[in-house]
Structure I
Amino acid sequence: MNILNLLLMMWTFFKIGLFTIGGGYAMIPMIEEQAIAHGWITELELLDFLAVSESTPGPFAVNIATFIGFSQEGIIGAIFTTIAVITPSFIIILLIAKFLTSFADNKTVQGILSGIKPIVVGLLIGVVLNLIFKGITTDSFDINNFSLQQIDFRVIIIIVIILTISRIFKKINPIFLILISGALGYLFYGLLGFMF
C-alpha cells in the first residue's frame with residue numbers, strides 16, 4: 001500500500017466533495033481533471049465507469065470515488081476515498097440543518113443560491129455534451145481529419161431507441177431503460193459487432 005498515494009486520493013476527493021455544488025453530475029469535470037491528471041484512471045475507463053455507476057445503486061460520486069480508490073489501493077483505498085468524498089457534504093448538511101432557520105429568509109443567502117444555479121446548470125450541460133461527444137466518437141477521433149468512420153453509429157442507434165421508448169412509455173421505470181440499454185449494447189457490440 002502506498003501511503004502517499006492514499007493520502008493524495010483522500011485529499012483530492014475531499015476537495016471534490018467540498019467544492020462541487022449541484023450533485024454527482026457536477027462533480028464529473030473535477031473528477032475527470034483530477035483523476036486523469038494523477039493517472040488514476042484513463043478517459044475511456046472513466047466513460048465506461050460512468051455507465052456502470054449509473055446502473056448500480058448508490059450515489060454517483062461515491063461510486064466513482066470507491067472505484068478509483070479500489071483500483072489504486074484495494075479495499076483500504078475504496079474505504080478512504082469514499083469517506084473523503086462524503087465528509088464535506090455531511091459536515092455542510094449538519095451546519096445547514098443547525099442554522100437553516102436563521103438563514104432561510106436572508107436575502108444574501110438567497111442571492112448567493114440564485115447566483116449558483118446558472119453555474120450548476122452550465123456544468124451539467126457541459127458534462128452531458130462532453131459525454132455525448134465521447135460516447136458517439138471512436139478512440140481514433142481526430143478533429144483535423146474528420147470522417148464518418150470516427151462516429152460510432154451503434155451508440156446513436158441505442159440513444160434513439162431509448163429516447164423513443166421513453167417518449168412512448170412516459171412512466172417507464174428507469175431500471176427497465178437501463179436493462180434495455182444493456183441488452184441493446186450486447187446486441188450491437190456483441191452479437192452484431194461484426195456488422196459495424
Structure II
Amino acid sequence: MQNPTIDEHRKHCKRYNHPCHAHALTFTCYQGHPFLVHDPVCQKLAESISKACTRHNFSLWAYVFMPEHVHLLVWPRVTGYSISAFLQSVKQPVARWALAFNKEHYPKQFEQMTTGQCSQPYRFWQAGGGYDRNIVDLDTAWKEINYMHRNPVRRKLVEHPAAWFYSSFKDWNTDTQGPIEVDRKTFYVGHPRPSKA
C-alpha cells in the first residue's frame with residue numbers, strides 16, 4: 001500500500017464549461033498566507049488577469065483581491081472555453097514572479113512558501129481547483145458582485161468598499177475605474193441566461 005501524499009488529499013473542483021454561464025472563481029494563497037499584501041504582487045496579478053481575459057476571450061465582470069485570496073466573476077465570450085486554462089494563464093505567471101520577488105525582498109514570507117516537497121519545493125497558490133460556481137441568471141450575478149465588494153468591509157479592513165483599492169466596486173458605483181478594466185457592456189448585453197431544460 002502506498003503512503004498517502006498531500007496531493008491525494010487536496011480538494012478537487014469539478015468545472016462545467018457551459019456556454020452563456022458566468023463563473024464566480026475563488027483561489028487562495030498557499031496555506032492561507034497573506035501573500036497579496038504587497039502592491040507589486042497585486043499589480044502583477046491585475047496585469048495577469050487582464051492578459052488572460054484577452055488571451056481566452058473572457059469578460060471580467062467583478063473582482064476583489066483579499067490579502068490571502070482572490071474573487072473573480074468572469075464571463076466567456078465564446079462557446080468553447082476552458083476555465084482551467086484561463087486560471088492557469090492567470091496564476092502561473094504571478095506565482096513565478098512572486099516567488100522571485102519575495103525571495104529577494106521578503107525572505108521571511110518566502111520561507112512561508114516552502115512546501116517540503118521535492119517535486120514543488122515552493123508554492124505561491126494553494127494546490128487544488130479552488131472554488132468555481134456557474135452563474136446562470138442576472139440576479140445571482142448581482143449578488144455575487146455585491147458579496148465580493150463587501151468582503152473587505154466584512155473583514156473590517158476598511159469601512160466602505162470604495163476604500164479598498166483592488167476591487168471593481170468603483171467601476172460599478174462611481175465614475176472612476178479600478179486597476180483592472182471591467183466589461184460592464186457585456187454584463188448587460190450578454191448576461192448569463194438560464195440553461196435550457
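Just so you know, all these numbers are worked out from the coordinates, no wet-lab data involved. Because the structure is predicted, anything quoted here is derived from the model rather than measured. Cβ atoms are built from the backbone, for glycine too; each structure is taken alone.
Points to keep in mind about this one:
- Looking across I, II, the calculation of mean count of other Cβ atoms within 10 Å over residues 64-71 that yields 20.8 traces back to II.
- Among candidates I, II, the computation of mean projected area of the Cα convex hull in nm², for residues 80-183 alone that gave 11.9 used structure I.
- Read-out P(r) over Cα pairs in 10 Å bins from 0, in percent, computed value 8, 26, 31, 24, 9, 2, 0, structure in I, II: I
- Structure from which 0.80 was derived, FRET efficiency 1/(1 + (r/R0)^6) of positions 72 and 120 (r between Cβ atoms, R0 = 30 Å, to 0.05), options I, II: II
- Comparison across structures I, II (criterion: relative contact order in percent (Cα under 8 Å, 6 or more apart)) gives the highest value for II.
- Distance in nm of label points 7 Å out along Cα→Cβ at positions 32 and 56 from the coordinates reads 2.1; which among I, II: I
- Structure responsible for -26000, with helix-only ellipticity at 222 nm (-39500 (n - 2.57) for each DSSP H run of 4 or more, over all residues; to 500) calculated and labels I, II on offer: I
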